[in-house]
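Some structures are shown below for you to check.
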Structure 1
Amino acid sequence: MLPEIQPAKLAKCLAVFDDPDWLFELKHDGFRSLAYVEAGKCRLVSRRRNQYKSFEVLRNALEGLKAQSAILDGEIVALDSSGVSQFKELLYRRGRAVFFAFDLLWLNDTDLRQTGTAGDVCGV
């Protein structure tokens, strides 16, 4: 059984930095979520530990991952035809939901949370 994990809190970094050990990605406007994939099923869980009851198509897609079990930290978003996140489309469940995973926390029987090598850039 997968452990219940609290997602990392977001940190504001006031100083601009550039580091070859860091990857930077677009900030999408959506719902932060942990995706728990286990025994062919997926649960999407909010930061406040509420389970998202909608997004069935998205859950079905994540259930197809080739892993016995996994926990992914990411963002549920709805994209327009240009690939820009549209929060109102997501909020009113009008757009197609996609999951942008930015961290793989658990894979099969391995907790990956302590394997990162990134530095403490923002002093958090």
Structure 2
Amino acid sequence: MSSKHTVRYGIKGVSPYTDHALILGQEDESVYAYVHEGLVAIQGDDPGIQERVQMALRCGAAAYKAMELLEAGNTEKFGHPVPTKVPPGYKKGKTILVSGHDMNDLEALLKQTDRSR
């Protein structure tokens, strides 16, 4: 796989987390700087191995920062997560699968499907 693909997939991974963090009021210019740098990098020739490694490390740093921002936003809005017992098994009916990184959407979905109202 070319380093262009690595950078492209890195940007695709960092961007949603960064967007969800921004919705929760958390942002950091360094993450945007990486995305811009990565977009520029995929427009040029494939760099040498050292440049590939450095770009991958910067991608990891941006992803880590994006996850920190998202955690801070979720914790600020929803509090610290705690382990909760849930009943094993399943119930007959429809199901919606939601990934855990967008707690705002999950909250909105739960409110829309609340039958106790």
Structure 3
Amino acid sequence: MRLTAANRNDITELLPLVDAFPPLRGRPGRPCRKPALIQGDRGYDSQPHRDELHRRRIKTQLAKRRTPHGSGLGRTRWVVERTLAWLHRFRRLNVRYERRPCVHHAFLTLACALICWNFLKHIV
């Protein structure tokens, strides 16, 4: 997760978000430092960003602008929409009351931790 201003364009945060991925542990061997696939809606349609992700050997599944719906993202996009709905259940995140970004980031981190805890509690 990354905290930005509300009026920032989504595409400006794509590469910094990919760069901020922590190493993924769990499997034997060297930890994975990058995702295998990036999925995004029409807001992420940018050929320079596609080229940069392909240069990093990351596959892209980004919907193109000015094309009819049916990009195939709906099958997996529900995970993102569900998680955003879970975050909006926390009233302090639904409407931002804090002026300082560090306070809002703290509440966002706490909400993400609680969501992960509740999700993992039902798996184990």
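Coordinate-derived values only; no laboratory data. What you see is a predicted model; the values in this text were computed from it and never measured. Cβ atoms are built from the backbone, for glycine too; each structure is taken alone.
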Structure (1, 2, 3) behind the derived value -2000 of helix-only ellipticity at 222 nm (-39500 (n - 2.57) for each DSSP H run of 4 or more, over all residues; to 500): 1
Relative contact order in percent (Cα under 8 Å, 6 or more apart) - highest-scoring structure of 1, 2, 3: 2
Test item: mean count of other Cβ atoms within 10 Å over residues 13-20 calculated as 18.2, pick one of 1, 2, 3: 2
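Hey, distance in nm of label points 7 Å out along Cα→Cβ at positions 5 and 37 derived from one of 1, 2, 3 reads 1.3; which structure?
Values: 1: 1.3; 2: 2.4; 3: 3.5.
Traced to structure 1.
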Among 1, 2, 3, structure where Cα Rg over 2.2 N^0.38 Å, for residues 29-76 alone as derived comes to 1.35: 2
